[in-house]
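Next up, some structures in structure tokens.
No lab work stands behind these numbers, since they all come straight from the coordinates. Being a predicted model, the structure only gives us computed values, none of them experimental. Cβ atoms are built from the backbone, for glycine too; each structure is taken alone.
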Structure I
Amino acid sequence: MSACGAPPATRASTCCPADCARWYGWPSSARTGRLSPVNNTTPSVQQWLESHAARLKSRPVPELFATDPERFARYSREFGGILLDFSRQRLDDGALAALLDLAGHAGLRARITALLDGALVNDSERRAALHTLLRVPGATPVTGPLAPLHMEVLAVRARLAAFVREIHDGTRHGATGERFTDVINIGIGGSDLGPAMAVAALHPFHTGHLRCHFVSNVDGLQLADLAAELDPAHTLVIVCSKTFTTQETLANAHRARAWIAARLGEAAVPAHFAAVSTNTLAMDQFGVGADARFEMWDWVGGRYSVWSAVGLALELAIGTAHFENFLAGARQMDLHFRSAAWRDNLPVLLGLLAVWNRNGLGCPSHAVLPYHQRLARLPAYLQQLEMESLGKRVTRTGQAVAADTGAVIWGEPASNAQHSFFQLLHQGTAAVSMDFLLPLQGAADNSADELVIGNCLAQLQALMAGHQAEDPQRRHPGSRPATLIAFARLDPAMLGRLIALYEHKVFVESVLWDINPFDQWGVELGKRLCGPILDALDGHAPPEAGPVESRPLLAWIRRCRQDTGGAAAGSRSTEGIS
């Protein structure tokens, strides 16, 4: 039997939708490569998978192993040093064939090509999503409409490399002539989560020239804490904002600017700031020198921007050579995603598994569990990548979706999580799918590596096999859906592969659900509503100017702030920290 479940004699080199349809007795419309209306109704993803889900819900995963001694070999794949082991998923050949066929009907191959070739895949904003172009090296010829864009990317890459070199060798320094020892990255969302995650993950590869710090929260407390311990004469501040209008980022940027100016003088500001944005004029008006302003483009989404100049803090931390390896690792995954047969394609398989767990098995929640402390920020990074991309309720054409979309993403380094929320994973009633990420090396010493591996494998076994004790309090049902992503060592190239793997996995899910993963109108709505509320809150407008539902609450908040010595009306402040 093949990975698609059809006999070898009936299948093509890749899973053939027509053969799968004949073998599994699906409607003749399923053989055409597109879902055709049946009784004027196109089956939803859930309808397409429901017969397989019903069959497998009564089959424990240990039974699937018992009847298939080769299950690990048939339900695991390797690429680029990554092992994707999905043998513990509640999945059989028929369900996998249905998922592969569903991908064909959704037009996945054409959509992958459209994404990587620069088509306008961001339908609502009429843009391409060209984060993969940021990973194409200069030695690779790029032709057609993408060629001039690639030249722009390479020009910015060259400027970034020169900037990093000058910081490291001390030729670019602070206003007092002293070398920089600390970098503060100010951003939020993708301008914070990606660089912060990668800087932490690649700590062993830091050059030792600089310490990197990250500020995102609008309350200013992160910056206040840093200002208390850092010397502004030795501090470089990077402001990352795609539009240079993001409220939280600008509030923190103005605080940092005032801190530098108060301690070193207004004239010192240009020497201590760099910025990344599409808005050159705003960067100039803020006081960032032309040689420290780095361009990004509207065809790079914030949650995909760590590969761009938004990754400057990372490049300063690990150096240009390691940053290029980071890009190269992601590029490897891009090429694999484009060319590999679906049954061997890691992002495709991971995306299909996510759809299977969400729509077939009804898991609304997905835990990301890295067995590596340096990947502590990965769950938060993937939380934005997945939930901002897949939290959609209409299709690309504006119709209501016919299936549940994105899961709730959460997680924690798994060694700690074993002693906090794993209880729910083992014995709770909530349906939670899981990804375990396991490096085979990278702990403090060999004995720690063995402890990490042993704990990970033990948890996978317990979640899969369960425990049928006589005492109901001690029973574990097992058959919890878990995928293992294992690799030898976390280095820049491997981190690049892992992030690109998840980026493309999300794209696969979006294609099967026919949603746009590249917009985020839910984020924009909150931003728009905040302005009038702020005006009513600080006295620039009367309380009745705010939303009618919030007026009593606004009045109460203003009264409490006055009683407790809070900010006075009209004093919306962006002052710095002395």
Structure II
Amino acid sequence: MRARSEPGLRAPQPRTKGPCEGEERAGSASPAAPNEGGPVNALDSAVDPASPAYQANRAALLERLAELDGALDQARAGGGEKYVTRHHRRGKLLPQERIELLLDPDSPFLELSPVAGYGTDFPVGAGVVTGIGVVEGVECLVVANDPTVRGGAVNPWSLAKTRRAGEIALANRLPMVNLVESAGADLPSQAEIFIPGGRVFRDLTRLSAARIPTVSVVFGNATAGGAYVPGMSDLTIMIRDRSQVYLAGPPLVRMATGEVTDDESLGGAAMHATRSGLADFLAEDERDGIRLARQCVRRFNWRKQGPPPRTTCPPPPRYDPEELLGIASADLKVPFDPREVLARVLDGSEFDEFKSAYGGALVTGWGELHGYPVGVLANARGVLFSEEAQKAAQFIQLANATDTPLVFLQNTTGYMVGTEYEQRGIIKHGALMINAVANSTVPHLTVNLGASYGAGNYGMCGRAYEPRFLFTWPNARSAVMGPAQLAGVLSIVARQAAAARGREYDEDSDAAMRAMVEQQIESQSGALFLSGRLYDDGVIDPRDTRTVLGLCLSAIHNGPVQGAAGFGVFRM
């Protein structure tokens, strides 16, 4: 989660206010000291910030945060100083500057997928900025092309990022504002983007059909596929002598038809405003175009469909969120108590635990977050047993019966294996939990706090189960299994194959193979690697967890919150 910059600045700065006006940024306030006179359901804490274990955990997490900041710096740099300077010299604004002018003053902006493309051959950030911000009091999904990155051309990761933005807008009923300046498809990678790219335009029409408004402001070129974004939007704004929107530019028109024409006649803003009718509003400059976009949003007559928060100024946690830096174990094999996280995230640190004496490896219960009621499922000891799976399924059913959004805090190595557990029905009980997650219709929010391995990822509402939002702490990892376990399995299989053939097993080759596999899984299971491939909606500073979840809950309540009427067949 990154907050908005001051106008004219490229780099976002940490946000200073939560959804409740006046609430301090996580980690900057002095929370109320715990006392025995507090609520009976307030969580206690055993965290000792002076302990060696805490200090080691904190140091390890700060290293990961430094890596995250480095990736975010790459994304903020856009196409580099040369192209940023040239863009400004032409009198044009950068995407962050356009977003800054679009949003209400001093309102938060939750940037999504900021390191898309990390670890690939494409630029970090993928040449597009997406996020949720407030325009004329309305929470909107904003998509802004970055023309300093290859002219704003669409590459595979910018396509995936834009599609994810459309999914979020549709699922949460968020009006969408597109700030368009794109050269169309990145032609060298057209094989990866042409066919799936059509979904962006399909999704725009589906938003409109669902009565979720869409607005486009065209700041420069919008060529080929880029032309269909303003073409598919409910309202389109163009800028005089700047906007150029056409399916094919003059060179391609000449090659295809022999016609000799120019940019303005073919696709200029004045032509579209007076002849084609594609432009609904004609702005004099970029700032005027953004003013018109705000004017359009103001006329949406937009109302949230979900219930409002129970209070607009909820009590902050009783413990300092700064302490979240040292709670997660540096060694993912060492579990930690998720109640320590909840004590620094939930309103007033208040939590009504459900089945506290049963299935202790999974913590379940109710609380409030920025005034919104939530149900929580949080891994406590890594492995999920039959008891935890059954407990989770019942709790998810209860949340659906009461239309309560669910928050999943992942730190799991998966479901327990072994003869005893197979005989006790771990498969059917794990399936029970996954069935409940898959068929639950209340909004889900997922945060990976540490490990997310194997089918535990599915049971705890991983990406495949379509949580409304999924965020990751920088220390977190996700894979089919841990690196050492996966390498060990491959080694056992190779040994058995050699024995079956009567061959001697090469121990040196085995050691080399295990080292190679462990290194590969380590590199491919890290938070930045997975976020770069859009397996989450962003890597966040743990101290911002409460703020991020609060912003997401507010966005979610633009649509109705309704539980499932029924579930699939539960095997008993």
Structure III
Amino acid sequence: MALPLVALAEARGFLFPFVPVFLGIGIGIWFVPSAEPGWPAYALALALALLGLLGRWKAPELLHPPIVALACIAAGFLAAGLRAAVLAAPILGFHYYGAIEGRVLSIDRSQTDALRLTLDRLVLERTPPERTPERVRVTVHGLQPFEPKPGMVVMMTGHLDAPLPPAEPGGFDFRRMAFFDRLGAVGYTRTPVVMLEPAARGDSLVNRLRVAVRIGVQDRFPGEAGAFSAAVLTGDYAGISAATMEDLRLSGLAHILAISGLNMSLLAGFVFGLVRHGLALVPPLALRLPTKKIAACVAFLATGFYLLMSGGNVPTLRAFVMIAVMLAAILADRRALSMRSFALAASVILLWQPEALLEAGFQMSFAATAGLIWGFNALRERVHPRTMSRFVAPVFLLFVSSVIGGVTTGPYAAAHFNRIATYGLMGNLIAVPMMELLVMPAAGVAALLAPFGASFPALWAMELGARWILWVAHWVAALPGSVGAVASPGPWVLPILTLGGLWLMLWRGRARHAGLVGMAGAFLLWAQADRPPLLVSSDGALVGLLGPEGRALSSARGGGLCRAKLA
């Protein structure tokens, strides 16, 4: 017992990156039961957290690491419970058909390319306010007499039901996601949507700017490439066809459109480099001003503006927090790309949104970030920058970053989406450099030139890069065997895989190689997993039988939302 404690005491200088690991363990424990834990569990967690705080000052120094670890586990558990209590909202307990009135909160597209509205401030006929959901999401079928915009108050006649549970063991739990989104019902309408009130001007300035940018870009550059460019700028995918979105998924390039870690880091890096090098060109300023810190502040403002322009969705908010923490490290004269900065960003997000731990976006984003930091630190120790020419080094770094990103995110993508893009690494190697070297820098230049009405050249360059990326997506998706089916892993596979990978990256010394054993064990467990051969919908109306080419359904029609989950 004393030997591990001594090893922990000797490693105290680099144990901080383990804080989000133990926070995540506590959050994971909260999510294990099928029902919310009772008050005895919360009392025990609170006692452990308080004992951890007291023990940090009273206990022998040798016991500090395990005491802090227990306190972090308890804090993660309590954070998850508090978040669930704060977000608790009514869930529709029956099938509803009738008038639906509400304010348009957000607009997106379904997998079938149908318009989808998220509404709040709801009024449902024959439903008292205490049973009315906080938010609902309605898929709109058919042509509409006007274009819905965020902030509008609308009415329609439609069907609503409670969010569905997973269609199969280990499958995507839409009901859990809906709970934390305060989404109490989902449904559809086949009737025209009626606008009762236009969007209020005061609270939709950013939305009006987003719409103006999207329309302006698509008017100048009609077609898929223009819609792609508009989506990168505003987060609005309305102009991109369902076929193109599917090709982006099959080629492993869908993450490019998700305004998250990649886009945010590219913009922050471009603005930081532009400002710092620009100030360096003026010797009096470079000698008298802290150019690095000024560049970090300007990059923070630029990413904050991008956050607003993209609609401020949850993955973008998380990416912004991660970038903000790393820029703050520069202001504090610390290394931005370090495991400590990464751990601080992860801890902030896990305490703020504990449910993120179970989401594909969080897992893939932070797996890629941790892998890149660890990988480049390892390269720095083994490869001296001067051993490569200035032309070879950028190409080598792009190649390495694409490989690390693909290897670290691949298992999580396969686990959550039950398929793997066979040629995803190749697609990323061909397309991501264009995103890094042309599309995002051109987007930054376009934003700088837009107030002067001179953004056309930058938008043209951006559209050119978008054409290349879309061509790569279509070409890779059309290759034989471009996608492979993957069974959902058991409940312990991803936790073991993640803990093994984190131990390998965060611990120092030969003992870190034990992480490889854990990762290998996780893959062995995964290899034994198989999809259920037969699934039956909760109402018994639809049956899905697994075959060599996917799941065959018992009926060609009906089933509603359940059909997509069983397929």
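General remarks:
- helix-only ellipticity at 222 nm (-39500 (n - 2.57) for each DSSP H run of 4 or more, over all residues; to 500) from the coordinates reads -11500; which among I, II, III: II
- Comparison of I, II, III by distance in nm of label points 7 Å out along Cα→Cβ at positions 124 and 380 - largest value held by: III
- Comparison across structures I, II, III (criterion: mean projected area of the Cα convex hull in nm², for residues 468-523 alone) gives the highest value for I.
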